[in-house]
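Where a number appears in this text, it was derived from the coordinates with a stated rule and is not lab data. Since this is a predicted model, take the numbers as computed values, not measurements. Cβ atoms are built from the backbone, for glycine too; each structure is taken alone.
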Structure I
Amino acid sequence: MSGSSAELHRRRTTAVARGVGSVVPAYVARAGGGTLVDVDGREWLDFAAGIAVTSVGNSAPRVVAAVRDQVERFTHTCFMVAPYESYVAVCERLNALVPGAGERRSALFNSGAEAVENAVKIARHATGRPAVVVFEHAYHGRTNLTMALTAKNMPYKHRFGPFAGEIYRAPMSYPLRDGGLSGAAAAARAIDVIDKQVGAENVAALLIEPIQGEGGFVVPAEGFLPALREWTAAAGAVFVADEIQTGFCRTGDWFAVQREGVVPDLVTLAKGMAGGLPLAAVTGRADLMDAVHPGGLGGTYGGNPIACAASLAAIETMRELDLCAAARRIEATMLPRLRGLAERDARIAEVRGRGAMLAVELVRPGTLEPDPVATATVAAACHRAGLLVLTCGTYGNVLRFLPPLVISDDELARALDILDSAFA
């Protein structure tokens, strides 16, 4: 069963809930490398990667082969009922990859939001404390607890409350909008808020994205993360790095915290870890992970064998192709083009990001007033020209770029040409 994108869109309006949105009205037929092809045969250059998911591509050979093999053997038993090797193997890989010298443990789930919820459960159980500290502009998911952790109201929280309690928000290091405050000073400001409004002795976990995702690809000033890490260690709180969007080579390192040598207590993972199949994890210190009683963590589909097979193949692909280096090459190509564009266009207040996680923030020229209208207009021009880009940011004024890490040089150059034209 198929049809044109227009026909499929008509069917969608009578079958799919209105609350489920899409960026473009094109329906994908096949994809690979840095391109998508819709049912009408139109090619789209991909600067979205399924929101940082298909880092190894949409049809990576190792992933395809691993999934086929697993489907033929069995599709599900539930690890909590009848376990299997691939779940254990994924945990072994994660324990070895995540920063830190001590012993590690992992647990597998379905989505990033589920990983975050379980990290909060683990931290509260291990510390016996209730409070969770998050940051301005944060995005951590769409479930009830993770909506409370998320900062942005529309579209994520609007009229969905009341939300889970004991969530506290601290100011983020946002160099463009906090006057270029140093990382140490921004951390001191945040810690002062936590100490006064929450109390260090009440904090179970401090949860932070090393580079914020939906909040606008905000890169905190150098020194911000290490200072927070030092504070949590002294306070007896759990430092949780939300690496759901930044992890698995996306920023030029396996994990974004590695750039400043930060070692989290727990790390939440998802998106790029399984080549497009739904899989998530919490990985962290063995004493914290093992603090929870048997049966306290899990879920029917968590660590599904097909997703585990895909993850093992995706991680091997990342190693084999050195996708950390690929992300750095993408940065080396894109940053000069984006900075040149910013020099020509006064609407671009800042070019920022790392690796293949880059963004431009748009404002009204000569001010820091966000310009979401211009942002949406540029994005629409890109879409008309066949380049799939996403917007983000608390103010809706950031264009974010998340190409697959296997995108070709030619595809990357063509996409940047379209972006130039869209701004012009």
Structure II
Amino acid sequence: MPSAIVTGATGILGREIVFELSKNREQWQKVHALSRSKKEDYPPNVTHNYIDLTSSVDGMAKDLQNVRAEYIFFAAYLQKDSEQENWDANGAMLSNFLQALLKTDTIKGVKRILLVTGAKQYGVHLGAPKNPMTESDPWLTGEQWPPNFYYNQQTILHKFCKEHGKEWVVTYPNDVIGTATGNFMNLATATALYALVSKELEQYLVFPGSPDFYTRFDSFTSSKLHAEFCAWAALEPRAGNQAFNVVNGDVESWQNLWPKVASYFGLKVKPDQFRKRQVDEKAHITDMAGKLGLVQSDVQTSQSSSSPLAEQSPISSRAEELGLQGHGITQQSNIDQQIDLIKWSNRDDVKNAWLNVAEREGLDKTTFEKATWGFLGFVLGRNYDLVMSSSKARKIGWRGYRDTWESLEEVFNELERAKVLPKSE
């Protein structure tokens, strides 16, 4: 029966891979969950093993001494301050881990290695990509593009597998909807906290991101669906030595999702939410100051922000062949926030509103400061479409699907059970 090693087992994607494999004990007899700490109560067929993926080959080999498996799921990720640092750190983690498998002879029994990456593959962090994004799209290499650590990791993996006669699979999820214990780098948690504070401030739920993106299209990935795909792709013969987009299967927009978010938290969307609103908002917040125990000097109005991305959008690399030379989409893209969420989260009235909610509902007060407001601001602030094709996986038999709103609602429910959020009314 197959056995597995999962690195990054406490992350938003690695965690779900562990639990997905553990469901089928007849198929996956043994699952090794590798991380620097144990944050979950695992089923009987899952063993937690300590590992520091930033250590040396010898250090990791010592941690892996008694760990054996046929399938490797590498879902670890380390965020650094620059793209070059991301290239170096994440490349070293994967390379040293693979060399440690050699050093312990674990590699002899390995059949396939699955690497989890993401839509940065297509340069979505740099600006507008070609839509729909397909796995055959060329990599963005050359001096005009910053280093992309996913390219480094895939090059390392391809070379290693070729040298040692192993198969590989790579996944490209996008805008992941999920949760992980103590990990708030996900859009669901921050979105929910934003809604809760808006409700406490007796406001409408105003979309804080780009007015353009509100009506554009996005492809999301349920962390549970991604885990199901990983379990399938590890064993599917036709998936070997292939990379796949892994998205829910629907194409969504916030004009459809945002009213549902508002309704879930007992709010309404402001009918004219994209009109200039600072004057009205300042008057409202001043009115709320007394209710929240603030003096007027503590009250700060939220501010919009606009941040340029790469000088040329990723689609510009193919402008000639696509007939798009001179088209506006090839020019610089922006992250536009009509409410800059980092500034918003630092407002005194917002902080006090959160503390009121946390105290009243018995929640962890530190949850708010752990939320990744910059990440949510980026996700909502883009001014271009992100559509990813699932055709390649479907052509070889993948049939997985998730409704994006239902995925988001499910995560809200999980966060309530974990007492990260109060119980919805």
Structure III
Amino acid sequence: MTAASVRAEAVARTGYGRLLALLAARSGDIAGAEDALSEAFEQALIHWPRTGVPDHPEAWLLTVARNRQRDRYRSAAHRTSVALEQVAELHAAPDADPVEIPDQRLALMFVCSHPAIGATIRTPLMLQTVLGVTAKDIARAFAVPAATMLQRLVRAKQRIRDAGIPFVIPDRSAMPARLTAVLEAVYAAYAIDWHGIAAATERRLLAAEALFLAETLAELLPSEPETLGLAALICLSSARSAAQTTGDGSFIALADQDPQAWHGELIDRGERYLHRAHRHARIGRFQLEAAIQSAHCARRSTSVTDWAALKVLHRGLLDVAPTLGATVSLAAVLEHTDGPHAGLALLDALDGTAARRFQPAWATRAHLLAAAGQVEAAREAYGKAISLTTDRAMRDHLTAARQRLDRPLP
């Protein structure tokens, strides 16, 4: 792979959403914008090895893609390709600086969350159009056949074009109905278990993009406490990301992490967002999840974990957002406040296929069984958790935990 190809791939990863938002905002046609942008990247792979990578690669791509859009709007007899001389001019003549226009991406997210778009496809649509996640990876993350997900995404884009949905951030009256879907998509980009789906570099880029969008939303909509809560949540969660693995990529559980290795500046930023959210006195899911992360991050300064506070926060989260993940997290906390049997009782109350296929539930059950001295049952639960784990580092961590059950006590 040439240096120009590497640079084009890097721009595709980091700038795709910005470029697509700018192109689609003019035409209202997301699919057409995607085609134009794809052709622009093809041109880059042809011309950059000859002319060198331009000083403003995103602006170069934006200009070529806009030319492709204009060509499509003309009759076939007038379509022309970009000549080599024109490409040379583009090398030093940026049309616009996409980095300076973040609101276009937010506008595109609100387009994707329009009531005319089905609720179940909004988050996948935003993940693809704004963050550049492939339909195949989205399908795997949502446990849907790739062909089915692709068809749904195509229909949603056609709906946006045919309905003429404007590429604008909605006014205050329409905001509440659409903001939730936008926040959910940003959170999904950060929180979905992309391990085993996307490469490590892509996962880091998704996390960085999610943090950028969350903080942009918080500054754009400072009177909406859940935007502040989401920004706090991602800041506080991101602060611990570097300490979750060793140099060789091995997983480190939260209890075993060195708090001094956490990112202090991100923790401070998250705390400021959380305090701003609390001043609105309207508690929501993201604020509660951020408060949970804040309680864990407090160990950096206090060296202890306030499990009683975490129990209260997790119960509050379960009341507001009664998800499978929230239930499993509360079960893990109960070990420290009420003993492992209390956590196991909560897990025993779970029912349904989703619970039986939920890897964190089996990993938590295995840990609680081991803490309760039920070694054989713990070994079986670890085996089930390992079978459901796609990430190698997590699988190695669980395998080591199961092996420790066979060691005699000192």
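Observations on the structure shown:
- Top of I, II, III by relative contact order in percent (Cα under 8 Å, 6 or more apart), largest first: I
- log10 I(q)/I(0) by the Debye sum over Cα atoms at q = 0.15, 0.27, 0.31 Å⁻¹, for residues 65-120 alone from the coordinates reads -0.73, -1.04, -1.15; which among I, II, III: III
- For 1.00 (FRET efficiency 1/(1 + (r/R0)^6) of positions 17 and 129 (r between Cβ atoms, R0 = 25 Å, to 0.05), calculated) the corresponding structure among I, II, III: III
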